[in-house]
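These are the structures, in structure tokens.
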Structure P
Amino acid sequence: MENKSILLDILNHVKNETDISKFLFSSKASRASLDADNDVSVKPIKNISELSIEDVINANLGIDFCLKTLQSNDFNGLDEYKMTACLFKWCIKITMLYLSQILPIKPTSYNENTFKTLFLDSALDNEYENMMTFSTNIVENEHNLSSDEVNAKYSKSEIRKKARNVLTNIKNKLLTIDNANDVELSLPAIDAIQCPIYISINMKSQMEKVVNQIVPDKILVISDTDVCKHYDLACMINSFVKDSNCEIFEYIVENSNKKTPSQMLDALMFAEEKRLTKASLIIIFGGGSVGSIGGMVAKLYFRGIKFIYVPTTLLSQIDCAIGCKHSVNGHFGKNKFGVYHLPEAVIINPLFIGTLSVDHKKSGLSEALKYGLCQSKTLMSKVINYNYTCFNIISIMDIITETIKCKLEYMKEDPYASSPELHMEFGHKIAHALEFLSEESMPHGICVAFGMVAEAKLFSIRFGEASDAISMVSYITDAVKKVVSNLELSCAYTSNEIADAVLYDNKRRKDAIPFIRLVSEQNPSVEWIAEDDVLMRQLEESIAFARECFS
């Protein structure tokens with residue numbers, strides 16, 4: 001095959017910024033799929049819906065071809081700097097196009113920078129940014145650099161090396177996605193109704209199946225401002241909904257982490273204004289807080305209409321979305337007003353985690369660690385060894401799946417997850433107090449990490465220095481530090497104020513509060529502790545210990 005004509009096609013496309021989809025579907029683009037030593041014919045792509053992971057991974061759309069060219073330095077007499085820049089930009093464009101087909105990415109905010117956040121390992125940030133600057137300068141030649149100036153400014157070997165590093169990482173990521181198998185679990189049945197949990201990279205096909213089985217007359221997407229910066233789920237839904245008369249609305253919750261009754265009522269009034277019916281569908285698209293608000297709206301509207309939950313944070317994917325509990329906060333504590341309402345389906349796409357901050361990744365992993373400490377040493381090991389700087393789809397899907405399985409084991413005994421004796425509350429007494437005092441500015445999982453250390457210390461104080469509780473403090477603290485590292489409290493409240501807020505816990509019965517004690521490794525037990533001055537002093541000492549551990 002004549003490589004030069006393919007290089008020229010790519011060069012012209014990138015320089016002229018022509019419609020990438022038209023170029024991909026042309027016979028010229030298909031030629032890029034042919035290896036120099038292989039004359040196997042390629043089936044042309046007819047339209048955007050046919051774009052598959054194999055098209056991007058293989059040379060079908062040029063990544064392998066580009067890598068081979070960069071490796072062999074075979075530019076067929078064309079300008080090497082220009083071709084390296086064009087090959088690099090070409091590969092970024094085709095991968096961005098593919099991601100836009102499997103995620104509801106908002107076109108207006110989708111650019112090379114958001115692609116980096118979503119898809120690249122943070123260790124490659126500098127190389128990627130250098131290559132984007134180089135490619136833009138060379139392709140567009142904004143500074144009108146002469147050949148001599150280009151040679152003086154850039155090293156050919158270094159540029160090729162950076163390009164290969166970034167493109168190899170992209171290719172490996174795509175291969176990992178291709179190897180990620182869908183997982184289907186289900187929540188315990190309530191009133192003979194079962195809720196499937198789909199863990200899948202291809203969320204669009206799962207949503208299409210569930211939504212078109214329901215055949216709603218109207219769809220209300222409830223989301224929040226952070227999610228809507230990157231994604232537009234309503235647009236994706238509109239592309240596959242069968243009923244052309246189905247109206248799709250979107251309600252955006254501002255400061256959803258506050259989870260107030262007024263926020264829930266505002267969303268409820270919006271549903272009424274849009275005249276949703278009993279045949280309508282709510283789709284919750286966001287983290288745990290917007291999930292609680294949306295779940296309450298779905299339950300209270302006409303005493304309950306159907307809803308689907310598409311969680312976008314790691315914490316919501318492993319915990320908040322797994323169940324039927326929905327609640328908002330009161331004036332004196334967390335989760336004071338709530339309902340039970342089972343979703344029609346929970347659809348989890350691990351790719352959403354790519355846009356999360358490190359703190360929110362640590363928040364989700366801290367919650368997963370809680371299940372590991374209480375229930376599974378294998379899960380605990382996977383969480384501790386997870387690498388934040390390398391977004392491995394297989395690893396995170398494994399953690400999500402195993403954490404959900406752990407939670408489902410306990411939900412078999414209590415489908416409503418309402419028993420104060422379940423280990424799922426480990427670390428949550430102090431965690432909820434912290435969240436409430438900080439007005440939800442601290443991520444839930446970070447508060448749980450702090451709470452697990454403080455509550456472990458509480459039992460070492462209560463049972464004395466000679467007890468096994470002492471060794472458990474070290475065991476739990478070491479595990480938590482490996483996951484969250486350098487944890488600092490963002491609220492300025494004193495240990496006394498935090499301890500006082502614990503007394504408003506929503507699981508208390510009369511004058512006693514149920515704390516979860518880790519008696520030994522993966523062996524939790526409930527301890528009901530009377531609310532008195534002794535508990536207050538012990539709580540203050542425990543909180544001070546945790547502060548010192550993570551200061």
Structure Q
Amino acid sequence: MTKYIFVTGGVLSSLGKGITAASVGTLLKHAGKKVGMLKIDPYINVDPGTMSPLEHGEVFVTKDGAETDLDIGNYERFLDTSYLKSSNFTTGQVYSSVIERERAGGYLGQTIQVIPHIVGEIVNRIKLAGEGHDILVVELGGTVGDIEGLPFMEAIRQMKHDDEVAGTFFIHVTLIPYIKAAGEMKSKPTQHSVQELRRIGITPQMIIARSERPLPKTFKKKLAMSCDVSQDSVIEALDAATIYDVPITFLRQNILNPIAKELDLGELNPDMEEWDFLVKKIVQPKNKTVVGFVGKYLELKEAYKSLTESLIHCGAHLDTRVEICWVDSEQIEERGAETLLIDCDSVLVAGGFGNRGVEGKIQAIEYARVNKIPYLGICLGMQLTLVEYARNVLGLENANSIEFDEETPHPMVYLIDNFLDQSGGTQLRTHKSPMGGTLRLGEYPCDTKEGSLLREAYNGQKTIYERHRHRYEANPTYREQLEKAGMIVTGESHGLIEAVEIQGHPWFLGVQFHPEFTSRLQTPNASILAFVKASLSAE
């Protein structure tokens with residue numbers, strides 16, 4: 001039977017519950033345990049797929065095509081494991097399932113209530129995510145006391161007494177504020193947060209204390225006493241130079257000892273030597289390269305979380321600090337690409353939705369193409385390479401994507417009505433399809449062209465597997481014209497264009513898929529790694 005570690009948060013949000021959960025999971029995995037991860041989101045949206053990146057951050061896509069919380073990305077990057085849609089669920093999904101079952105008569109006329117029906121559905125989903133694992137680490141989104149989180153709190157409380165559960169361990173991540181005027185750290189917010197947990201019926205067995213300053217021994221003892229945990233179960237979590245240093249910091253404090261003792265896991269000795277080596281390369285690299293990152297959601301960098309992390313992974317393996325020069329595509333429209341990209345060694349145009357800033361991205365692509373600067377275009381960044389090439393090389397005036405101009409005379413990017421979805425079935429989508437769940441989502445094969453940068457990046461692999469999140473596709477009608485003019489299709493999937501390159505350019509690659517979703521600290525994505533190498537050699 002599976003054992004469960006529950007991670008809750010107190011005092012306020014954004015304390016790093018996801019990094020805490022991922023770090024604990026990483027240490028357990030490196031100690032030889034089979035670890036599953038689960039993120040529970042109390043918001044009522046069915047999934048984050050239609051939520052604004054500026055409000056929620058990145059939507060992370062799993063191998064099996066689920067649009068999930070960005071913390072699933074953290075889990076995959078830390079544990080070097082692909083998780084599935086069962087690793088994330090929301091209040092919206094729980095209520096939808098219960099209501100659907102009630103409408104079908106599944107409850108045989110019962111009055112449907114939060115307890116036992118909603119809470120029972122939550123418990124069943126947690127157990128499903130735990131199947132096949134020694135340990136499931138569960139992160140509960142939000143903060144203790146949030147009204148929308150109460151059914152989830154009740155569910156994990158009940159699991160303490162469940163005969164199908166081999167053991168439970170509760171970790172509470174909380175803030176220790178430092179009052180500068182008084183020159184003191186304060187434990188009262190944490191005490192109140194723990195009291196609220198106890199009122200619900202949950203007693204945390206470990207406190208992760210987020211703080212800007214080290215905790216004095218006397219303070220840790222006070223915190224342990226007031227929260228009713230042992231002193232070795234008060235773990236310091238200071239601001240780190242890189243999030244990948246957090247597991248090492250936890251290990252130095254013997255975080256696994258109380259967990260192993262409570263869950264009867266025996267002696268745990270995680271092998272973190274390679275991990276520690278890579279962290280040192282992140283913190284003190286020998287080399288440096290500057291990537292011009294052209295995007296449109298720059299007000300919240302979390303919108304590009306997987307992509308920025310993937311550059312860190314590549315830098316660690318190349319002993320290089322990959323410095324990101326953030327460039328707003330709307331600013332390019334006003335000031336010109338050269339003005340904003342002149343000091344960059346390479347150019348990366350990221351994905352996005354909607355018309356805003358598109359012409360600026362096209363100008364950035366032209367700048368990289370004409371000046372022979374290493375270029376990587378991802379998703380929309382690939383589609384716009386076709387538009388730029390059609391306009392400026394093929395001379396096709398007003399060429400565009402029908403996403404931005406439905407009446408364009410040259411639709412370089414179009415909406416395909418029928419396509420094979422992630423499960424192999426045929427899906428129909430039109431301009432009037434709902435926004436949620438109608439994208440091409442999840443992992444698809446891509447056949448690479450011999451002699452291409454793409455195949456070289458993936459060490460000669462003829463077929464690679466990468467993840468997608470987009471609605472529009474490159475129009476194959478223009479393939480012959482593009483290839484005659486020097487833009488070569490170097491990746492295909494079931495007849496769809498997946499990757500393009502430009503003959504005679506030192507390093508120019510546009511990919512329809514999102515390579516950042518499969519990049520991890522220990523195994524960086526091959527195409528992004530090749531891009532950073534090209535950027536480094538372009539100095």
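Every number in this text was worked out from the coordinates using simple rules, so none of it is lab data. Given the structure is predicted, the values throughout are model-derived calculations rather than measurements. Cβ atoms are built from the backbone, for glycine too; each structure is taken alone.
Ranked by distance in nm of label points 7 Å out along Cα→Cβ at positions 171 and 275, structures P, Q are topped by P, which has the highest value. Suppose mean count of other Cβ atoms within 10 Å over residues 83-90 works out to 25.0; of P, Q, which structure was it derived from? Value 25.0 for mean count of other Cβ atoms within 10 Å over residues 83-90 corresponds to P out of P, Q.
Assign the value 73, 63, 44, calculated as Cα extents along the principal axes in Å, to the correct structure from P, Q. Working through the options, I get structure Q.
With relative contact order in percent (Cα under 8 Å, 6 or more apart) derived from the coordinates and found to be 15, which of P, Q does the value describe?
Numbers: P: 11; Q: 15.
The value was obtained from structure Q.
A value of 12.2 was derived for mean count of other Cβ atoms within 10 Å over residues 267-274; which structure in P, Q was it taken from? Display every interim value, and only then the final one.
On the way: P: 15.8; Q: 12.2.
It was calculated from structure Q.
Suppose helix-only ellipticity at 222 nm (-39500 (n - 2.57) for each DSSP H run of 4 or more, over all residues; to 500) works out to -16000; of P, Q, which structure was it derived from? Structure P accounts for this read-out.
State the single structure among P, Q that was used to calculate log10 I(q)/I(0) by the Debye sum over Cα atoms at q = 0.13 Å⁻¹, for residues 235-474 alone, giving -0.83. Computed on structure P.
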